[in-house]
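What follows is a set of structures for review.
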Structure P
Amino acid sequence: MTFLSLRNVAKSFGGVTAVDGVSLDIERGEIFALLGPSGCGKTTLLRLVAGFEQPDAGAIRLDGQDIAPLPPYRRPVNMMFQSYALFPHMTVAGNIAFGLKQDRLPAGEIGARVAEVLKLVRLEGLEARKPHQLSGGQRQRVALARALAKRPKLVLLDEPLAALDRKLREETQFELLAIHRRLSLTFVIVTHDQEEAMTLAQRMAVMDRGRVAQVGAPRDVYEHPASRFVAGFIGTANLFEGTVAGQDNGLVRVQSPAAGCAVAVRHAGTLSAGTAACVAVRPEKLRLGDAGCDNGFAATVEEVAFRGEATLCRARLATGHALTLSLPNRARAGGDAPRAGAAVRIGFAADDAVLLTS
């Protein structure tokens with residue numbers, strides 16, 4: 001049985017549709033990410049599950065129970081807010097214990113649970129401190145501990161790592177994965193950060209204007225985007241717009257003004273000649289040189305940016321169309337990267353591109 005089921009859930013504010021008929025199935029013990037740009041409806045959807053908003057239409061079922069009529073405090077759900085929402089006048093232990101006291105648990109059990117989650121998030125010894133005496137990463141862990149202390153069936157995380165710097169964010173991602181593995185809880189995470197979603201989630205839903213654009217495992221969504229929007233939002237994609245010129249032996253040829261020629265892409269389906277289509281190829285799939293490639297173009301390098309593990313190059317074709325390449329830095333001397341102004345050939349295989357029709 002699906003653990004969390006949303007069916008045709010809708011919500012509007014003042015005539016503006018925030019969530020537009022969303023249906024999702026989330027499995028028990030899964031880390032599921034809701035991903036999308038600002039205003040796409042992901043946080044509203046999380047608040048509907050938490051009970052802070054009521055749906056205008058649709059059904060929300062958790063572990064077989066219809067929770068839509070239940071107030072937030074009666075749902076077996078706990079939410080960690082983006083702002084952390086810690087009580088500044090309370091200690092770390094007081095913040096974590098707050099919900100347990102509201103539930104009138106015995107003092108001994110409250111103390112045991114506080115100690116348990118403090119150890120889980122590695123904050124032992126800090127229980128007497130106030131929030132202002134903690135680092136951003138420590139406050140984040142207090143908020144997480146408070147969400148876990150009530151032992152909910154479902155944990156909702158709204159942009160949980162947004163306030164952390166890059167290095168701490170990466171470290172905390174692995175801590176969250178370790179906590180999830182130990183507790184086997186179900187996490188639903190809202191984020192606009194594609195790398196964060198792909199690192200943490202087993203599956204994710206990409207949202208656009210209140211609707212779900214695609215659901216799948218991070219690798220599937222990245223490698224096989226369902227639309228131009230998904231291809232452009234998840235990572236970076238070089239797009240060749242055009243029309244289908246022909247199809248044979250599993251290859252579709254798209255005549256693209258941007259490329260100045262026909263672009264070959266592997267595609268299992270059948271498309272009629274003249275159909276509007278787009279070939280998407282990721283920056284790391286493009287190669288310098290086109291020997292052995294199905295597609296090759298002459299280009300001029302405009303910009304080169306060193307990014308540590310890779311060098312990003314921006315090159316322009318004779319048509320004026322710009323391409324972004326990501327080249328791995330294999331040599332410590334960095335001699336593999338081209339220089340700005342260099343004339344180069346760029347190629348990619350038909351198997352390394354995706355054909356999009358929406």
Structure Q
Amino acid sequence: MNRHHYGLILAGGRGTRFWPRSRKRSAKQVLNVVGERSLIQATIERLVPVIPPERLWILTNHHLREEIIRQLPEIPPRQVLAEPAQRNTAPAIGLAAHILHAADPEAVMGVFPADQVIAKPAVFRSVLRAGLKGAAAGHLMVIGIQPRWAETGYGYIEFPSGTTPGGTEPLAVKRFHEKPVLAKARRYLAAGNYYWNSGMFFWRARVLLDQLRLHLPQTATILASLPPVASRRFVSELAQAFPKCANISIDYAVLEKASIVRGIAAGDFGWNDVGSWNAVYELLERDAQGNSIALESIALDSHNNFVDARGKVVALIGVRDLIVVDTPDALLVAARNRAQQVGDIVKALEQRNRHDLL
């Protein structure tokens with residue numbers, strides 16, 4: 001292990017597309033939607049062979065901080081920080097870079113979402129080491145995932161023509177592309193040099209701060225004004241300063257503008273961003289009729305359904321392609337091909353002031 005290597009896990013999202021199980025105080029990243037461990041526990045588990053717990057930091061919100069500390073006793077509690085306000089990834093990553101650079105001017109940091117599934121962690125760790133190596137050389141490193149289908153829900157990284165997956169050498173990034181319409185996604189898939197943007201990044205903390213000063217100077221100045229994280233004034237001053245930062249992603253703020261961006265065109269390490277209940281369905285074992293349901297439940301002439309109703313027998317008759325998620329106070333029934341719209345239910349509940357269901 002390199003003593004200058006650090007990890008930042010971004011765990012502040014609400015996971016609205018996983019309602020009704022995902023709520024403000026029990027959001028997707030702290031749930032065991034796939035397997036016995038929560039998504040954030042699995043994230044830590046695959047990182048610690050390369051970056052030890054004492055050099056992992058987590059940025060979340062005040063609703064989830066205590067639950068994350070409870071789930072991850074190996075992480076020092078002072079390294080689980082709550083954002084005073086949601087300001088997207090650029091201020092969040094900038095804050096962590098500011099803290100790490102102050103503690104270690106040679107810090108090289110990886111940035112990881114808390115809610116992804118990696119089915120092949122050993123292969124992933126080879127990519128992780130390549131990302132850290134490229135970052136140590138001064139690059140802003142991104143990780144591209146070889147697309148397995150024409151996906152419209154992900155952004156894309158365009159590598160040079162002829163790029164093949166599985167290498168670990170930094171490649172030039174020609175351009176970042178927004179989530180495409182289906183026809184364009186099919187062209188990207190056919191071209192072979194367009195990769196899904198994994199949302200994982202690597203860079204020297206110092207280099208990232210330099211880029212923020214260049215491309216997002218007002219936010220950089222705000223973050224630079226904060227006292228050391230060990231100071232008694234840190235939490236109160238962060239609460240005053242952080243909401244003044246720009247609400248912008250690191251992609252828009254820095255990566256699409258910087259000239260030192262490089263990428264790894266990764267092969268298959270079983271990456272899935274688990275973006276909806278349908279993504280969970282695709283990851284789980286299914287019966288001969290394509291249903292993902294508990295063993296005690298019954299499915300008659302029913303196909304390709306996903307049911308999460310823990311502790312309850314569910315009986316299906318003559319239905320197909322449904323999502324059914326049951327909790328003590330809410331029930332979701334949705335078509336699988338509309339799983340991305342579950343977040344709209346949360347918006348509707350907010351409009352109705354049903355905060356008891358949020």
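Quick check: 40, 13, 9 is what I get for semi-axes √(5λ) of the Cα gyration tensor in Å, for residues 252-315 alone, calculated from one of P, Q. Which structure matches?
Q
Out of P, Q, which structure matches 27, 53, 19, 0 when P(r) over Cα pairs in 10 Å bins from 0, in percent, for residues 76-115 alone is calculated? Could the numbers behind the result be given before it?
Details: P: 27, 53, 19, 0; Q: 23, 60, 17.
Comparing all candidates, it corresponds to P.
Out of P, Q, which has the highest value for mean count of other Cβ atoms within 10 Å over residues 84-91?
Q
Give the label, chosen from P, Q, of the structure having the highest value of distance in nm of label points 7 Å out along Cα→Cβ at positions 4 and 172.
Structure Q comes out on top.
Between P, Q, which one scores greatest on distance in nm of label points 7 Å out along Cα→Cβ at positions 156 and 220?
Max of distance in nm of label points 7 Å out along Cα→Cβ at positions 156 and 220: Q.
20 is what came out when relative contact order in percent (Cα under 8 Å, 6 or more apart) was calculated for one structure; which of P, Q is it?
Computing relative contact order in percent (Cα under 8 Å, 6 or more apart) on every structure in P, Q gives 20 only for Q.
For mean projected area of the Cα convex hull in nm², which of P, Q scores largest?
Sorting by mean projected area of the Cα convex hull in nm² in descending order puts P first.
Where a number appears in this text, it was derived from the coordinates with a stated rule and is not lab data. All values derive from a computational prediction rather than experimental measurement. Cβ atoms are built from the backbone, for glycine too; each structure is taken alone.
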